[in-house]
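Enquirer: For reference, the structures are reproduced in the following blocks.
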Structure P
Amino acid sequence: MKYNLLALSIVTAGLSFATHANESFDLNALVAAAQQEEAITVYAPTGKIVQQTKDFTAKYGVKAVGIKAKAPNIIEIISREAQANNVKADVALIEDAPATQVQLLDKGYVFSWVPDDMKQDIATDYQNPLTVVLASNVWAYNTAQYQTCPLTNIWQLTEPKWRHKIAMQDPLIKPLYADTFNQMATHYDDQMAKAYQDLYGHPLKTEEGSATAEFVKRLARNGPLLTKSDGDAAQAIGAPDVKDSFVGLISTAKFRENKNGMKLGICAGMKPFIGVLYPSPGVITTKTNSPNAAKLFIHYLMTAEGIKLQGIDGKISTNQKVALPAEEASGIQQYRDQLMMYKMTSLNSDWQKRQDWMDLWSLNYQR
């Protein structure tokens, strides 16, 4: 076999994203090169990564070890290793795109790589940096208490009826929410204002800088039940024996508990969105000793086979040829066009304004 020299090349610090993205691609050569390299360590926010790395090793004969860790821990590990010039991490899937951009990519600790054979199937918005999956977070209700979702408009969440009846993770510990607020204000504020007028029959009047900011303020003042995990929020919403009528914002991964008796349903048709798709970039450490194995693993994650275990939880591949598995429990695939699409163009703004949104929430939150 003739090896592709570019596929065999070692990645060096300081090369731009464009350089990596434009490399010619030869899967056979990449596999051959990866098989000559050291084992790789892969970090991800899901425990599924352990089995994914085992399956990858079995498929390609390239040793990989998966470790579950939250985004702040992954970022700290990669940063410290890069600063100490003692890199052990090779690949990371990080559920915090703004922090990944500012704290890792901008500092040159990692780079983003898109396989040439998949570029045509990945929306340009999700190529720089490469977003591997979009995690679905949706407004949900208890199907044992309601035949259909009692919410048709996001502004209903700010009404007295739902005071202390909304369950969600604490925005002060879950950056997803602050980032979502900024995305809404930056890209979708006109839709938030329209949803208000559609519901109440008159334009929104606010002293805040955006309709989204007014929504966040009102939602906080309605005293949601703030939890430390999606599991706790899902339990408050969908437990079969729950006495209080909760709605809430949770990951579609929790819908798999329906087979164990939970009663979770998606608020389909809710305006202007039923939830949000939150991006998880996949990056490679700049000083990895196994650049080809790392690239091969990224390539593997972008296939139906490689991402299936996460797809079962409703995490949608940015590879448009990859559909969610039939085993996915929530049925989110049929509602994808009702989800707010996260736009990677405002990552820096999302990061810079994250604390502002947290402050707005904190100042207005009422227990």
Structure Q
Amino acid sequence: MAQTADLECRDLTKDFDDFRAVDHVNFDVPQGSFFSILGPSGCGKTTLLRMIAGFQFPTSGDLLIKGNSMIGVGPNKRPVSMVFQHLALFPMMNIGKNIGFGLRQRGVSTSDIKTRVGRVLERVGLPGIEDRRIDQLSGGQKQRVAIARCMVLEPDVLLLDEPLGALDLKLREHMKIELKTLQAEFNTTFVYITHDQSEALVMSDKIAVMNKGRFDQIGTAKDLYYDPANAFVAGFVGDSNRFEGKVKALNGQIVSLITDGGVELHGQATTRVPKIGQRAQIFVRPEAIQLSKDPVQGGGPPNASERVVDSVLFNGANSMVILRDPKSGETIQVTLPQTGEFLSLSKGETVYTSWNPTQARCFATEGQ
């Protein structure tokens, strides 16, 4: 018998006057998994989270937790907890009272609260800090206290609304690992809302990419990165070079495209293959492009071209180079290989690029 999902949304819709914020969304989240909803500002992800939390009710559809419909059930009656971006910790209370607040509201005895608070602090790696003030904690410690305050209530689902957004970059990178570790430690279902693709890719078991109120694709990080379902996902998840033009020829799923700058490029259509003469887009990852200092000989490799260095963006292992096609003026981003061969590249230098068509994705332009 199949296990009941911790969270299910069935044909969920939310309208505000004449604006549809969430448009017939369907998904389920298995018990103990880390599920992220990724999308740009205004795509509807926060509205969806608020419906799961019970702060708003859907216009239509159903929402179930542990198989029970939550339609008409208030937030205080749902087996969910929520971590906000700004954490919402109470500055007038010490750590122990912050974490035990929800238990006191439920009428749990003082001795039981003390035991459960101590136990949850151990699990988030902050034992014995019950008497400290909030202002005595670092940003990462506050983050873990906010999670402990939720987890002490033993929710079926923990909702996290961009909880790393207020942290500095280095701490944010550290907390990605911390959150994934904590989720595994508690074995609780996490539903994580973010517009930051790196957060979603690193932490999630499954990711839903949301666009204009709908889910364009649900899959693993690898699914979304290497096999995007459409042009929006290809352009939104990870860095990509995008070229647009008209389809010149087809060879199975390999599409030959003449870009608007007059350059012929080749990519693979993994969903709907566009027709000859139709407008389409090719997306290629910066790390999929090979660099060479040697001119192309004979027919050369696929998508081979001569390019000029516009700028070098040094960022350690993530260093990139911006290259310009001298004829069309089109620019591309290329990841610098870690061999050290191209560390001396400078503006105005000539290099040669190529990529395998199967490592690029081609999609028909919307509306065609």
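Derivation of every value follows stated rules applied to the coordinates shown; laboratory data play no part. Predicted, not measured: the structure shown is a model, and the values here were computed from it. Cβ atoms are built from the backbone, for glycine too; each structure is taken alone.
Enquirer: Which one of P, Q has relative contact order in percent (Cα under 8 Å, 6 or more apart), as calculated from the coordinates, equal to 27?
Expert: P
Enquirer: One of P, Q was used to compute distance in nm of label points 7 Å out along Cα→Cβ at positions 114 and 314, and the answer was 2.8. Which one was it?
Expert: So the calculation was done on P.
Enquirer: Comparing distance in nm of label points 7 Å out along Cα→Cβ at positions 50 and 330 across P, Q, which structure shows the greatest value?
Expert: Top value of distance in nm of label points 7 Å out along Cα→Cβ at positions 50 and 330, among P, Q, belongs to structure Q.
Enquirer: Match the computed value -7000 of helix-only ellipticity at 222 nm (-39500 (n - 2.57) for each DSSP H run of 4 or more, over all residues; to 500) to one of the structures P, Q, and report its label.
Expert: This figure was derived from Q.
Enquirer: Once Rg/Rh (Cα atoms, Kirkwood Rh) is calculated for all of P, Q, which comes out largest?
Expert: Ranking P, Q on Rg/Rh (Cα atoms, Kirkwood Rh), first place is Q.
Enquirer: Comparing structures P, Q by distance in nm of label points 7 Å out along Cα→Cβ at positions 34 and 226, which one has the largest value?
Expert: Evaluating distance in nm of label points 7 Å out along Cα→Cβ at positions 34 and 226 on every structure, the highest lands on P.
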